[in-house]
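Each structure below is given as structure tokens.
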Structure 1
Amino acid sequence: MRRKSENNASLSPAEFDLMRALWELGGPSSATQIHRVLNRYRPCTKPMVYILADKLASKGFVSIEQVDEPVTYKQITALVAENDYAISETSGLVDRLFSGSWKRLVLNIAETDNLSREDIAELEDILRSKKRSEK
């Protein structure tokens, strides 16, 4: 799968929900399968699944393939992995809100007092591990 940063397109909330449904399904899926999952996030008609999938295909986020066996249907496949999208969106957020400074992001999070001791310990472990891996 390619990274979102290769096409620099942003997703509307409805498009993101369709992608989330595809990621949850874990592979190529029919509109019917996507429709079932998507309705957990937002009310949606099956024709809307096709409209959103077409928009996502034009942005390079999904591919749509006609399958003829055992019955004819459209198979929709995510071309962008969930983690790659999250990384790209996070980078964009840091660029926009913190002038590209990840340190300012972390300081902002730390100042909110929403981190538990467990969160802090886990973040320290992650940073130590990252530091060791870069040596």
Structure 2
Amino acid sequence: MRIAYPVHVWEEDGVFMVQGLSPLDNVQTYGETLAAALENACEALTGVLGALLDRGLPIPDPVAPPGGGGVHLVEPAAKVAVPILLRKAREAAGLTQGELASRLGVTYQAVQKWERSGANPTMATIDRVLRALGRRLELELV
């Protein structure tokens, strides 16, 4: 599963403007270059999704980008992407945090912590959680 959200980018008065597309149209930023604008979009997206995670609110699923120019996919930083992926995998398995904790022999607070922004579970922990959910981790360097 990949977490990447579409944003619309356009140039206005020599500045690249960025606006998230539904359901994250509240993500707005800009940059002097396209690369800077997309980097700022990543930071803004990370902040919005991190706030949703930390409040225990639903994380909207990424939507397919519409056709046409000016649409780019932006991924949040790993400190937010990993907890989102863990939460979505748990929810897809139909488990509560407490049920997953029981499977792993940990407290539900540990699972709760792993599903918050800024969580820093070890690779061994991530692998263990995913195995308990019938999933596996695949890494790709780009």
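Determine which structure produced the value 21 for relative contact order in percent (Cα under 8 Å, 6 or more apart), calculated from the coordinates; the candidates are 1, 2. The read-out comes from structure 2. When helix-only ellipticity at 222 nm (-39500 (n - 2.57) for each DSSP H run of 4 or more, over all residues; to 500) is computed for each of 1, 2, the one that comes out at -13500 is 2. Where does the value -0.55 come from, among 1, 2, when log10 I(q)/I(0) by the Debye sum over Cα atoms at q = 0.11 Å⁻¹ is the thing being computed? Attributed to the structure labelled 1.
Where does the value 0.85 come from, among 1, 2, when FRET efficiency 1/(1 + (r/R0)^6) of positions 37 and 117 (r between Cβ atoms, R0 = 30 Å, to 0.05) is the thing being computed? Attributed to the structure labelled 2. Of structures 1, 2, the largest value of Rg/Rh (Cα atoms, Kirkwood Rh), for residues 13-60 alone belongs to 2. Computing distance in nm of label points 7 Å out along Cα→Cβ at positions 45 and 85 gives 2.4 for which of 1, 2? The read-out comes from structure 1.
A short reminder: the numbers here are calculations on the coordinates, not readings from a lab. Note that the structure is a prediction, hence the values are computed from the model and not measured. Cβ atoms are built from the backbone, for glycine too; each structure is taken alone.
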